[in-house]
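These are the structures, in structure tokens.
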Structure 1
Amino acid sequence: MAQYLKQQAEWTVGQWLAYIEQRSPQQKIKLGLARITQMAERLGLLNPSYKVITVAGTNGKGSTVNSLETIYHTAGYKVGSYTSPHLLTFNERIKLNLEPISDSSLSAAFYEIESHKQETELSYFEMATLAALVYFKQQQPDIVILEVGLGGRLDATNVLDADVAIITTIHYDHQEFLGHTLDDIGREKAGILREKKPFIYADLAPPQSILQIAQNLNVPMYLYGRDFHFTENDFDWGFCYQDYSLHALVKPPVLLRSAASALMACHLLTSVLPVSTGAIEQAMRTIFVPGRLQLEYWPVQQVQVLYDVSHNVQAANLLAKKIQATKKNKVHAVFSAMKDKDIFAIFQALKNSVDYWYLTLLDYPRAASADNLLAMGKKAGIAVKICYTKPSIAFNNALMQASTDDLIVVFGSFFTVSDVMSAQKQIP
């Protein structure tokens with residue numbers, strides 16, 4: 001064992017990720033806090049000195065995390081963030097001051113975990129979460145923002161107590177793990193709440209289960225639409241909470257509810273981490289969330305490309321609104337999804353917004369089959385007979401078919417967007 005650990009000390013990130021994937025494949029979900037709590041105690045990761053904001057929810061988590069880390073970084077704080085999954089490289093999941101963790105620091109974190117693991121069997125996500133917490137312990141940031149992977153109550157990120165908990169939205173997704181009603185799903189996500197610690201709900205009409213848990217924990221609640229809200233016009237937007245307000249802010253490329261909930265969290269922590277109005281105004285100009293309603297213009301082809309990792313019905317409806325609001329000619333959609341998603345409902349949400357579909361397979365065990373994609377498309381009234389072997393091939397076909405001022409939308413999962421983005425990066 002000692003000799004093997006000595007060898008592992010020299011491993012590259014690629015070797016570590018291959019080892020972790022082989023021991024516990026990424027798609028194998030193992031919920032529960034017993035293993036990660038045991039490891040966090042061994043590694044001295046519990047009760048950190050930094051403030052923690054934990055973000056759960058069906059949609060909008062990444063946008064909220066990015067808004068928060070951009071605001072705090074702009075304000076001059078040392079800020080860590082942990083998100084999942086990644087688009088291009090694993091390092092994207094763990095950031096300090098908006099910069100991904102280096103290969104050497106990531107390898108060192110994995111080695112630290114492995115040297116304390118003993119007989120504990122950890123999942124892929126638990127290893128990733130622990131690597132982030134080991135890195136943050138070393139770097140000692142002022143604040144860390146954690147994005148919940150799945151649910152909340154039993155998610156590995158819930159090993160730390162949140163100083164502020166945010167739930168973005170509650171909708172149907174991952175029902176096999178979280179339950180089949182909004183109350184069930186809300187109950188699982190409300191597991192990130194802590195007694196007497198503030199809680200922000202960033203959508204209208206929270207499920208009753210969340211309100212009941214918050215009341216039981218004597219949690220100060222800040223509900224969107226009741227306690228805080230935003231205003232907007234064609235040019236800018238503003239945030240309002242009681243007698244605190246901000247006006248004429250630049251609109252960031254994220255849902256304004258996400259940005260508003262981030263501002264609410266910053267206001268709640270202002271006694272320990274004050275943020276100036278100037279820092280907020282500057283942050284709004286620089287917020288950027290890769291792969292989430294990310295719009296690019298391709299001057300050579302004279303088309304626009306819209307990347308979005310949306311993979312459930314609520315997100316598909318938001319994507320449809322973005323498509324409708326984007327000036328364009330025809331719309332081409334490159335789409336694939338996991339087999340456990342409501343593919344028919346996603347087609348239904350977008351069929352009136354898309355002119356041409358390019359369905360594609362994904363090289364992932366949980367991905368939908370060609371038969372499933374084609375059958376659900378037919379059921380939704382979409383006449384598609386071809387399913388490409390990978391997203392980048394589907395995208396290239398869309399690019400060849402597109403005319404001037406057309407819009408190409410790439411969506412359905414992180415893997416769909418990642419494959420297309422990766423292929424584009426390889427083009428000289």
Structure 2
Amino acid sequence: MTGAPVTPLRPAAPPLSVAATLRDLTARLAQSRHYDIGFPGAVDLVFPELSELMTGHLLNNVGDAWGDPGHGVNHTKELEREVVTTIGDLFQAPRDCWGYVTGGASEGTEHALDEAWQRYPDIVVYTSAAAHYSVAKAARKLKLQLVIVRTDVTGRMDVADLAGELARRRERPAMIVATAGTTMTEAIDDVAAIREVCDDLAIIRRRIHVDAAMAGVPLALLPERQRPAFDFAAGATSMVVSGHKFLSTLMPCGVLVYAQSPYRNADTRVSYTGSADTTITGSRSGHTPLILWTVLNRVGLDGLRARAEASRRLADYTHKQLCELGWDAHRNPHAFTVTLPSPPSGRLGRWVLADDGRLSHVVCMPGITVNQIDEFLSTLGHGPGRRRMLRSRAAASSAVLSPAV
């Protein structure tokens with residue numbers, strides 16, 4: 001028998017080599033974490049009590065989280081349902097809400113677009129220019145028409161522009177993807193105003209999905225009088241949050257919630273698994289629902305609220321210090337995120353900030369400290385506004401001290 005030579009199996013690495021690789025990786029990650037203040041992942045919560053469950057058990061939440069759990073017993077679907085219900089309550093969802101723990105918020109948005117397309121095949125997707133890139137990717141995968149709506153200077157969807165775009169296509173169903181916490185500025189789209197526009201235009205065939213990956217849970221923990229109109233009470237039909245952002249699950253995941261199950265009258269049971277096929281993927285992690293459940297129950301809503309308030313205080317401090325240094329910094333209401341003009345190349349040193357070519361930002365997630373911010377500010381130095389201010393002061397002093405002619 002002829003053909004290409006068979007590559008021999010790689011022998012097992014010596015134990016000391018494996019240990020050294022893992023030790024070096026741990027050291028590198030620990031060191032780099034100190035400088036990572038530009039992306040919204042919280043790492044302040046750890047879960048030593050879950051070590052046996054995380055490393056010694058296969059947990060597969062295959063299929064639907066509700067109803068018949070299927071043939072296997074190695075799952076955490078009962079905890080998953082509690083997670084969905086708790087997040088639904090935070091977002092003022094109806095009592096019979098439905099959802100599941102996803103691999104991330106992007107999967108939740110794709111699920112919402114897919115559900116809308118199945119219900120209304122000629123649906124048009126509308127989202128803002130500041131929305132997460134996954135919206136456009138999901139629309140492309142599903143071959144749906146996508147309309148990009150302008151934003152205001154803060155990054156929030158321009159509802160007047162949305163109204164004009166909807167009016168031009170008012171005979172077609174609409175899927176509006178709003179954002180609660182845009183990628184660069186953490187802006188919050190006004191879901192109540194979006195619903196009103198749809199009502200005014202008599203667009204009954206519609207879905208309003210809210211990508212609340214970053215800011216959803218912190219916003220939901222605000223006092224009622226301060227809470228923006230972004231959730232189910234404001235008009236959302238589905239919402240998704242990330243677990244690895246504010247909830248610090250340390251591994252990517254998300255929680256998708258619908259006001260009502262879109263599969264109430266559908267027979268989607270798969271005989272092989274014994275469970276309904278209602279999710280984007282088949283096999284799903286049973287470990288991430290376990291971590292989410294632990295966060296929600298061990299830390300509790302009061303503990304989560306305290307973490308959010310501490311992050312906002314740090315963001316306020318960061319904003320004020322940047323302005324004092326002469327940077328044109330901005331912060332949206334309730335945001336953990338502070339934006340500044342993209343610093344010149346070489347000014348950041350080892351600090352990692354997100355940058356879109358025009359703006360950079362610092363995200364004051366739980367676990368980021370004042371000392372880190374002060375060290376970053378020391379590296380960054382004065383902004384162009386500070387230099388202009390000092391030159392103006394020097395010129396004014398010179399004018400005062402110069403003898404009269």
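None of the figures in this text is laboratory data; all of them are computed from the coordinates on show. None of these values were measured; they are calculated from a predicted model. Cβ atoms are built from the backbone, for glycine too; each structure is taken alone.
Side notes on the structure shown:
- Value 4.2, calculated as distance in nm of label points 7 Å out along Cα→Cβ at positions 71 and 135, assigned to which of 1, 2: 2
- If percent of Cα pairs over 15 Å apart, for residues 255-318 alone is computed and equals 72, the structure in 1, 2: 2
- Value 0.05, calculated as FRET efficiency 1/(1 + (r/R0)^6) of positions 159 and 383 (r between Cβ atoms, R0 = 30 Å, to 0.05), assigned to which of 1, 2: 1
- Structure (1, 2) behind the derived value 40, 31, 21 of semi-axes √(5λ) of the Cα gyration tensor in Å: 2
- Given 15 for relative contact order in percent (Cα under 8 Å, 6 or more apart), calculated: source structure among 1, 2: 1
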